[in-house]
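Structures for review follow.
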Structure P
Amino acid sequence: MKLDMHICNNLKSIRNRLGMSQQDLANIAGVTRQSIGGVESGQYAPLVTISLRVANI
């Protein structure tokens, strides 16, 4: 049995539901807009501290 090792996230849908742009979220979390875009696209796995900041927002 092959396991799917792809990790999905719903950051984009939550951010959109809150009416926030990537830049808005990045400014509050203290990261770059590119970091938020990378997380949303699955190309970037943030540090735990950044993940917790975004989760708290």
Structure Q
Amino acid sequence: MTELVRQVLSNRETAFMLGITEATVKRHLYNVFNKTGVDSRTALVRYLREKEFG
């Protein structure tokens, strides 16, 4: 799912690609935001880049 976030897809597009509901995508993002301490997709992408290349 993090790869799809990096592609800047909407929740609806992400749900379609994963074969899940949009509500499930929102729940997963909410959980990831809480675990990483970020509050937006942009911040999540920045966080992922720092973890990968830092």
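Derivation of every value follows stated rules applied to the coordinates shown; laboratory data play no part. Note that the structure is a prediction, hence the values are computed from the model and not measured.
Of structures P, Q, which gives -22500 when helix-only ellipticity at 222 nm (-39500 (n - 2.57) for each DSSP H run of 4 or more, over all residues; to 500) is computed from the coordinates?
Values: P: -15500; Q: -22500.
Working through the options, I get structure Q.
When Cα Rg over 2.2 N^0.38 Å is computed for each of P, Q, the one that comes out at 1.09 is Q. If relative contact order in percent (Cα under 8 Å, 6 or more apart) comes out at 30 when worked out from the coordinates, which of P, Q was used? Label of the originating structure: P.
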